[in-house]
Structure P
Amino acid sequence: MNPYKDFKAVVKAGLESMTKAGNLAEGLDLARVAVEPPRDPAHGDLATNAALVLAKAAGIKPRDLGEALAEELRGHDEIEAAEVAGPGFINLRLRDSYWHNCLGAILRAGPAYGDSDIGQDVEVNVEYVSANPTGPLTVGHARGAVVGDAVAAILAKAGYSVTREFYINDAGSQVDTLAGSAYLRYREALGEEIGEIPSGFYPGEYLKAVGQALAARDGSKWLDRAEEDWMPEVRRFAIDALMDLVREDLAGLGIVQDVFTSERALVEAGGVDAVLETLVARGLIYTGTLEPPKGKTPEDWEPRPQTLFRATNFGDDVDRPIRKSDGTWTYFAGDMAYHLDKFRRGARIMINVWGADHSGYVKRMKAAVEALTERQARLEVMICQLVKLTRHGEPVKMSKRAGTFVTLREVIDEVGKDVVRFIMLTRKNDASLDFDLTKVMEQSRDNPVFYVQYAHARARSVLRHAAEGFPAISQAPDSLADGPLHRLTDSGELALIRLLAQWPRLVESAAETYEPHRIAFYLYDIAAAFHGLWTKGKDEARLRFLVEDDPELTAARLALIQGTAQIVASGLGVFGVQPVEEMR
């Protein structure tokens with residue numbers, strides 16, 4: 001059951017009944033009619049904008065239409081009250097029996113509760129992390145990794161066909177620098193004194209293992225060879241070794257991607273040539289010169305003819321070069337080839353999770369996807385802002401192993417993957433995030449990951465105690481769903497059921513907006529409501545979860561506890577976080 005969808009259908013049925021009775025014009029467009037939570041929960045359980053969006057076309061004042069529709073809705077068995085508010089909103093209050101039925105539906109559906117078909121199996125490619133294969137993953141990479149993985153999970157739950165992808169940027173100058181750095185460590189492994197790592201090379205100690213592995217495999221084979229001889233093989237060896245390290249780091253975060261695509265392999269297979277052919281055929285390529293970049297004076301600028309893509313035809317600020325004056329492809333050309341490849345593999349929605357330094361690249365990439373796919377696919381870009389890593393409020397020092405940054409592995413080893421994943425999703429991706437290694441381990445309601453996990457652990461603890469004290473009460477979900485749920489009459493109990501019943505709507509809204517952080521707030525609200533019930537039970541014996549002389553009421557409350565644990569586990573599952581059975 002989804003109360004918002006259920007009563008949207010009820011509202012539309014009421015409008016159709018009014019039309020048949022001659023009280024409403026025929027042919028009204030009901031597409032904008034919505035049923036949502038009211039702004040103030042005190043006003044009711046649901047609110048509809050039907051009167052507001054239909055009044056003009058119907059030729060009726062919004063409040064008058066609202067009053068007429070409210071009267072129609074008052075005849076529904078599950079609507080206790082329908083009141084018109086403000087300019088014409090209709091607030092609905094549902095009977096307790098509806099919410100009891102909702103809890104039963106939640107229990108019967110199990111983990112599938114909240115699954116949706118709004119995605120209609122449309123193919124979505126979510127590309128995230130895609131770090132240069134030149135070192136271990138950083139804390140900054142972790143945020144993009146977690147956001148991308150959570151977006152992929154929520155889209156899958158909403159009915160999309162999702163591919164999780166990593167794009168290996170292995171065709172640029174950075175991998176030549178990597179090869180040179182690895183070659184230094186190779187010479188070092190063979191006993192040569194290399195001294196201080198030269199400026200411009202990667203200084204991290206993680207490359208020592210790469211040099212040692214190459215020396216163990218090839219001995220002194222490359223020592224006296226020219227750079228053009230050793231470069232291709234050392235580069236390939238180093239990239240493979242670093243990608244193994246990246247996969248290990250991702251696995252430590254609980255992330256396993258479906259596809260790893262090599263930029264170098266794509267270019268060598270003619271991917272950029274395919275882009276050029278496609279755009280030439282559509283009249284979107286020409287030879288021209290660009291205006292000087294902002295900040296350049298005419299004396300600094302030498303205009304050169306380049307092969308340009310008509311990006312301005314698709315909303316970009318300027319046309320973009322795909323081939324330089326020296327005949328080499330631009331980085332943008334390689335990215336165009338990659339997105340064309342994704343489209344040809346079936347992706348109709350492409351979601352790229354990028355770091356803050358890529359903000360200026362969004363318009364041109366969206367223009368490219370529109371042009372290459374003839375608007376049959378669309379690109380959505382999620383920019384992840386920086387993560388500020390602190391301890392007791394003080395910046396964390398750089399990693400000795402990496403040389404210039406704190407590695408993801410170090411943070412996972414200190415606080416655990418579940419903490420990293422949850423905290424990374426407590427803010428919208430385009431807002432900066434403070435990650436204090438001390439605060440995220442505190443056991444207080446100010447620490448959201450602890451507070452939510454504690455709610456699940458507390459629920460499981462109550463169920464374990466109930467199994468001992470009330471062995472006659474079956475805890476099978478179907479048995480609890482068929483139990484005396486009508487005994488749940490406390491306002492806090494009904495408020496918690498209403499929260500649980502929001503899960504399907506939340507799944508769909510988070511999927512449509514690519515905002516998994518909404519789930520973090522939702523889980524916190526559930527935890528607060530559940531902990532609040534626990535506290536009330538401590539203060540008033542009849543409100544305890546386990547009532548010794550009333551097994552019927554106990555069975556009803558166990559159903560609510562089971563439903564709560566189920567929804568919390570489902571939300572944590574989308575986050576890739578393991579719900580705990582007990583706090584230690």
Structure Q
Amino acid sequence: MSFVRAFVRWGCCTAAVASLAVPAFSADKKPKETAVTPEAPSYYGPQPATENIDLTMYARIRDEGFHHSHVMEFGSALSDGIGPRLTGSPNMAKANAWTCETLTKIGLENAHLEDWGEFGMGWQQINTWARLVSPDPEPLWMQAAPWSPSTNGPVTGEAVYVDLQSEKDLDKFKGKLSGKIVLLGAMRTTPDLTEPLFHRYTTAELAEMETYPTGEGRRGAPNLQQLLADRARLTALRTAAVKMMTEEHVAVIITPSRDGGNGGGTGIIFDDNGANIARNAQVKANAVTIPNAVMMIEHYNRLGRLLQNHVPVTLEVNIETKFTGDHEHGFDTVAEIPGTDPKLKDQVVMVGGHLDSWISGTGATDNGAGSIMAMEAVRILKALNIKPKRTIRIALWSGEEQGLFGSQGYVKKHFGTFAEPEHPDPAAVPGFQRQRGKLTTTKEWETLDAYYNLDNGTGKVRGVYTQENFAVAPIFRQWIAPLADLGVSTISYRNTGGTDHLSFDAVGLPGFQYIQDPMDYDTRTHHSDMDTYDRLHALDLEQGAVLEAIFLYNTSEREAMMPRKPFPHPELEKQQSAPIQDIYPNAVPPAK
């Protein structure tokens with residue numbers, strides 16, 4: 001239900017109550033007419049100046065979370081026991097089943113899987129290896145790119161280095177690639193690491209987050225149209241190259257691992273969207289039929305230098321993968337602690353994180369950490385036998401890595417959908433720029449109180465981003481004041497992107513992402529083969545789970561719902577498109 005319709009509904013209720021209090025008047029004397037002011041829903045109305053904080057409950061949650069934690073047990077079961085969880089894969093199905101079963105054992109009710117729709121091909125990596133045969137035998141480090149077909153056993157072939165700057169560069173390779181192993185993409189430098197790979201926020205950095213950037217300091221691409229044009233050109237060039245290589249029956253394509261944000265190199269393989277030769281490679285129609293893999297940059301560079309110096313290179317490659325279907329669906333794991341207050345039990349407080357991952361590591365920090373902290377938060381509340389006024393619901397998403405599919409599907413089903421824009425921008429690149437028309441909401445939209453998300457690795461929680469929800473900041477400040485000894489201090493008005501809270505924020509619901517110490521998330525573990533259980537920090541995960549449990553409890557017990565930003569009206573905006581990097585930074589635009 002839209003804000004306007006909700007406003008009318010509250011007005012009718014108010015008028016009905018007022019009519020019961022009208023005194024009797026004589027027939028010859030008309031009652032004095034008085035205007036009735038409709039009452040706005042509490043999330044648009046004034047909020048209490050002082051929060052009713054239960055410090056005894058804070059102490060109980062802290063004791064359970066720090067002295068009886070299960071968060072590392074959850075982490076080992078998910079990361080070690082199940083492993084990488086690519087959406088649509090058998091491991092993702094195992095993770096859905098395990099989380100559903102575990103949440104039931106914890107004591108949550110209505111644990112189930114929600115189908116958000118078709119994702120594409122089901123796929124898993126079985127085994128991948130490569131070696132340099134000549135001029136010097138040596139093992140090489142690489143991983144299959146997601147949704148690569150198999151080589152059907154080891155293949156040996158001559159390597160060819162293909163660095164394309166324009167389609168004209170393809171001409172010199174035509175008719176020369178049959179049976180070859182192609183190194184596709186420019187070599188990348190590996191500069192010296194002059195800064196530590198591991199970092200915690202300093203007091204000064206946290207203070208800076210509490211400032212609101214203006215002018216040149218605001219986040220955003222300085223020249224979006226140029227960025228779009230460059231990416232579209234590169235995508236078109238790669239599409240043409242893959243078409244030619246397919247026609248010429250190339251044996252294998254190997255691409256260099258991308259820069260992970262630390263200057264490149266350091267023996268890491270990044271296997272995310274940047275590793276895919278084709279956009280939406282999980283969809284059968286977009287499938288790359290040539291076996292393809294991603295190689296550690298130092299090994300890739302050696303091969304490239306040899307070939308540039310006209311030294312013949314022979315490689316042996318084995319890529320073993322398995323497809324499990326062309327039309328696999330994605331599922332979210334959902335469970336809840338039912339509310340008990342007669343007036344508030346139908347309102348819902350949510351916590352979550354994305355359960356899916358990429359394949360080269362085991363998805364421990366991205367985002368096993370966020371998932372197990374959410375699970376531990378609800379476990380803490382159940383262990384304390386909390387009877388919340390509002391329903392507390394956990395949701396663990398899939399499909400986040402390919403574009404927030406799981407959370408967007410859930411929000412669309414339960415809360416609201418956007419119509420197609422009445423006047424679409426003809427210059428927008430489909431799939432890269434978002435265009436939205438009018439938002440139509442559901443009854444459940446009125447009852448979602450807040451959604452809390454963790455998806456920035458294993459780091460300690462230092463505060464929360466309000467997503468420019470200015471009314472919520474005074475509330476959060478009061479909540480975190482008793483947690484200063486845990487390092488929680490910062491309330492930032494800024495928007496932060498790249499994960500599932502945006503699906504809620506987009507439809508006008510309070511969706512929040514916490515501020516976490518970066519640790520080595522951006523330098524080593526994010527979408528890489530280094531994303532393993534070893535990178536998890538137990539004390540930080542315990543702290544994050546405690547904080548989430550406190551936020552869930554506080555939200556569930558407030559008399560008023562959490563304040564919301566103004567109802568979104570994208571159909572009234574002059575600029576109806578926005579870069580999808582705001583939602584998913586690794587998105588690559590298709591060729592026009």
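Please treat every number below as a calculation from the coordinates, not as lab data. Predicted, not measured: the structure shown is a model, and the values here were computed from it. Cβ atoms are built from the backbone, for glycine too; each structure is taken alone.
Mean count of other Cβ atoms within 10 Å over residues 85-92 computed as 25.0: which structure among P, Q?
Details: P: 20.1; Q: 25.0.
Source structure: Q.
Could you figure out which one of P, Q the value -15500 for helix-only ellipticity at 222 nm (-39500 (n - 2.57) for each DSSP H run of 4 or more, over all residues; to 500) was computed from? Computed on structure P.
Ranked by relative contact order in percent (Cα under 8 Å, 6 or more apart), structures P, Q are led by Q, which has the greatest value.
In this comparison of P, Q, the computed figure 0.5 for distance in nm of label points 7 Å out along Cα→Cβ at positions 181 and 197 is attributed to P. Which structure, out of P, Q, was mean projected area of the Cα convex hull in nm², for residues 237-556 alone derived from, given a value of 24.1? It traces back to P.
Can you tell which of P, Q yields 41, 28, 14 when semi-axes √(5λ) of the Cα gyration tensor in Å, for residues 365-492 alone is derived from it? Walk me through the intermediate numbers first.
Values: P: 41, 28, 14; Q: 31, 18, 17.
Structure of origin is P.
Could you tell me which structure in P, Q was used to calculate Cα extents along the principal axes in Å as 87, 62, 39? The read-out comes from structure P.
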